[in-house]
Structure P
């Protein structure tokens, strides 16, 4: 982090490289890392799309939703099981995908009271306050360790094998810190409430809560997103920002958590400083 901040402050050229939020995606960013980069600024992506571009983007989104290529391994689709178990007439379903506590975006892009543990405490409190009208479904991150579920008696922890597409399909709203699952909520036209700084957080795309009162207000509101803006954002990521390559992983355990370590990437598209290779 010190090196990164020093390079930025001294205008030293650098490249941040990490996995993106779409299947097979990676980024080479010369402006910053994740939320800290100005390459996500709205003026870069909020541009008119042609009819053919809109159609192409919708087809790409459908291929993601119907496919089986995810950022983390998912279980088999079983929407009806999830619906039969949790759907209740006249109750809103809130899906809360958790993240790894030591993840970089958790360490550097969260704020009080929504640090990792504070977030869960507040979600548990919200579930109690809204128990007559809302059902909260929580999924542990595949790479995180066990969670003391007994501390959160108002939450329904769904199976670790639950496919996120099923959970998003069933829910009325997604609540997360800054998980990449929020991007999946957007492409499935579901409102997402971020409780931390996320690179994809913009007016019309999702909602940001800075405290528990704001979160409560969002949860009891009828939230809608601007799907035309979603298409513009996804088009930009796919065609003008992200690189793409098939990755090969091996799982390891270190410093009290699991890691999926990439040992090989077969790139089929590389984008660097607006140039495509």
Structure Q
């Protein structure tokens, strides 16, 4: 059975880098992929393929990261099982910090295609189930996105926005729909009433699976379109254009954020993972060990 190499960092790619072979297509001399993609058996089926990335930093130190796709994306494979298998692999590797990217549709009129947004909260509208990776812990979803990882990504987002003459925002509520189809106008209107600003099909369950395995998590989204009913119509061809034109930039953003992530976490994310004091998840809880 293939072994899972120890690794403290992971990148979960989404729509923003789907048009390229990430990270190889970046042509970044600091980045190399080691060996073949890793696939291991898990309690949820075989894991999706995961690459092992080695990044050489300016001071000569090396940072390693595992690279997977959103929901462990594989055609013909149930996305919930694939995601669980991916995060099971991350847990076995000892991953403690995860950065991700995703595409989004704007529910608000004032966001525009190509805007970069770091969501600060999430509404999970999918039928996913939590607690399957670690039934001995329950997670509190206060501050779901790590402030330190958000800080590293925000620095890069503002730099890209200036270079591309677009905009970056560090607050939005992201609604996760089940997909794979686009949402109806009535669904988008309902999401807006719930308080959602943008909508997509990533981020959940990743955001709470990360906390379940004891890892920090943050994500950046690129607006691809206006959600259904927000404008009289939206252009699917523009989505494809954005995905093609900006994939390498999104990839570079992830790499630069990984470079700047603090070596030792100084956040409170792990304190929101609580050990269940009895076999009943509703029973009294204690802080995680």
Structure R
């Protein structure tokens, strides 16, 4: 059950919002799907890299504050036809080491995903209806583990506002087809995209009933190559469950010459990379 606010807390919150509104005015737009789409396409183009490898420390924090630590290795390739392929593997702790996920983005924006569990020595294909489920007990769903899939959503620019001191576009992303609306865990995502750099600084995820479910906060953006930027930390907060998953980049390698034949089920099942 969600806690209710007392009248004093509501008054205090209202006062804070009133002051914030006077300091940081917002600009409202008629919902504009074309410009919203153009912003997301520009983001994809501006921050495109041919390939990258990152070593990630993952911290899972429960509602009560207990923590679990994991280490993850992730490889991403942008193919010649502008499609992402992702291969990731858990390195630690021992009970999940060598568990891996393979993601192929297809032309219509949907993706194919395969999960490898070393205990069974089998590769399991994740159906579209299963991508709303949690990924390996984290606060990320399987559908969160792919790069932004532009073909799966409509993007409407709804307003402009200041977020963390930066003028930002506010874009509403909704499933583009009845099939994706059925299979996704979200009825709506709201994205804040900085106007100066086209990086996403916040995403709110809403469940099928329209209630706020999760909030993703990327932090510590760095220029990695030319205009391309990456966040060195991302936190996914499940506001309904009270848990958090924080991913921090320990090491990043760019444009190392990864080939498409690396992103296969065979590589997914290998014991190490």
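I have 1.0 for distance in nm of label points 7 Å out along Cα→Cβ at positions 92 and 220, calculated from one of the structures P, Q, R. Which structure is it? Could the numbers behind the result be given before it?
Working: P: 1.0; Q: 3.1; R: 1.7.
Comparing all candidates, it corresponds to P.
From which structure (P, Q, R) was semi-axes √(5λ) of the Cα gyration tensor in Å, for residues 132-211 alone calculated, if the value obtained is 23, 15, 11? Provide the component values of the computation, followed by the final result.
Numbers: P: 21, 14, 14; Q: 25, 22, 11; R: 23, 15, 11.
Label of the originating structure: R.
Out of P, Q, R, choose the structure whose coordinates give distance in nm of label points 7 Å out along Cα→Cβ at positions 148 and 204 equal to 1.8 when calculated. Don't skip to the answer; put the middle values down first.
Details: P: 4.5; Q: 2.7; R: 1.8.
Answer by label: R.
Comparing Kirkwood radius over Cα pairs in Å, for residues 180-235 alone across P, Q, R, which is largest? Before the final figure, lay out the partial values.
Numbers: P: 11.4; Q: 13.1; R: 12.6.
Greatest value across P, Q, R: structure Q.
Rule-based calculations on the coordinates, nothing more; no lab input. Here the structure is a predicted model, which means the values were calculated and not measured. Cβ atoms are built from the backbone, for glycine too; each structure is taken alone.
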